[in-house]
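For reference, the structures are reproduced in the following blocks.
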Structure I
Amino acid sequence: MTIQNYLKELKYTKYKICGLCKQKLPLTKNFFYKDKTKICGFQSLCKQCSKLYIKKYYDMNKDILRKKKLLYQQTKNGLQTHRKSVNKQHRLHQKIINDLKLNGCAICGYDNNYSLLHFHHVNKKIKKYQIINCNVTKSDFIDELHKCILLCAWCHRRMHLKCGEKNEK
């Protein structure tokens, strides 16, 4: 079989056999990841096997991969990439915070100056971190916001004074 015939045959083949699980699956991007270096245009492993392989590889080489990541972050390019991602995350968090501050104080309704609105953790025992200093994913950030109420500076101060009185008694 010549190379040209093989390529024609591959072009019209609608199925591919996974290299790991040996299942015959449709040759589409729903079942295989794209790979421009392959003749057929898709990877040799199906998506499920590929995910399992990557997870297994990560579990076996966790320490090595973490060291490589730390070394990369210490390079100039790595620092720039890290700063960009942190800044992007910070802008996203700030947008969420500003959108929430439109509602104003939960007690008195004050909404004139956003810088005077604070997030107060209702239960200190389940508090993981301060809202202003968190460097976490969007979902974790939103989970932490659900533990808070929005208060103006004056109501926030009074809330802490009341909490302090309860702790002293």
Structure II
Amino acid sequence: MNYNPALTTKGVRERLAREQDPIVRRNLETVLRHQEAEIAADLEGIMATMVEEPHFHFHGIMDASGKIHSSEVKGSEAVRAMYRGAIASKAALYQEFDCHSVVADRYAVSYAGWLRTPMDGLGLIALGYDADPAAHYSNEGMHWTFWSFREDGLAYGEDIAFDAKAFEEILSRRVDGL
């Protein structure tokens, strides 16, 4: 399975090219820098786009029983650990996000689209799936992200919603060669 990480920044780049308001441009540029740092597995670059104590919310994570979960990651050390895990599992390096829409104003940026990203078997085992701990599986489905910004343009974190159906049949989408 091939991933196209360059597709991830396309929607924000296109929206940024049309924006005239300097504050809205700054917010879009922060998101773009964050996306580029994720693709490059640049932990310090990722952290430089956020406030000192960022806060992430995740919604729509389906466990093996079909139950839908939400979770949060709070604080600099916890967010760093989350990204270290994403980098180690290669999820950040191979994610592909086909953005369908970007909405931006002076306080927030929100986008939606189709996300394809590998999940490692250990992460799926933690959700109760009978996965190979050494394998990766492609998580594919709709994805929504909402960013809010402090007055200096740093992001408070992300509120992310996944299409829970992305987890259905995930074990049939094994990814080799990562």
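No value in this document is a laboratory result; all are computed from the given coordinates. In this text, all values refer to a predicted model and were calculated from it rather than measured experimentally. Cβ atoms are built from the backbone, for glycine too; each structure is taken alone.
Quick notes on this structure:
- Calculated for structures I, II, mean count of other Cβ atoms within 10 Å over residues 22-29 is largest in II.
- Entry that produces 1.00 once FRET efficiency 1/(1 + (r/R0)^6) of positions 54 and 150 (r between Cβ atoms, R0 = 30 Å, to 0.05) is calculated, selected from I, II: II
- Read-out Kirkwood radius over Cα pairs in Å, computed value 21.6, structure in I, II: I
- Looking at distance in nm of label points 7 Å out along Cα→Cβ at positions 86 and 110 for structures I, II, the greatest value goes to I.
- Mean count of other Cβ atoms within 10 Å over residues 62-69 - structure with the largest value, from I, II: II
- For relative contact order in percent (Cα under 8 Å, 6 or more apart) computed as 14, the structure of I, II it came from: I
- With helix-only ellipticity at 222 nm (-39500 (n - 2.57) for each DSSP H run of 4 or more, over all residues; to 500) derived as -9000, matching label from I, II: II
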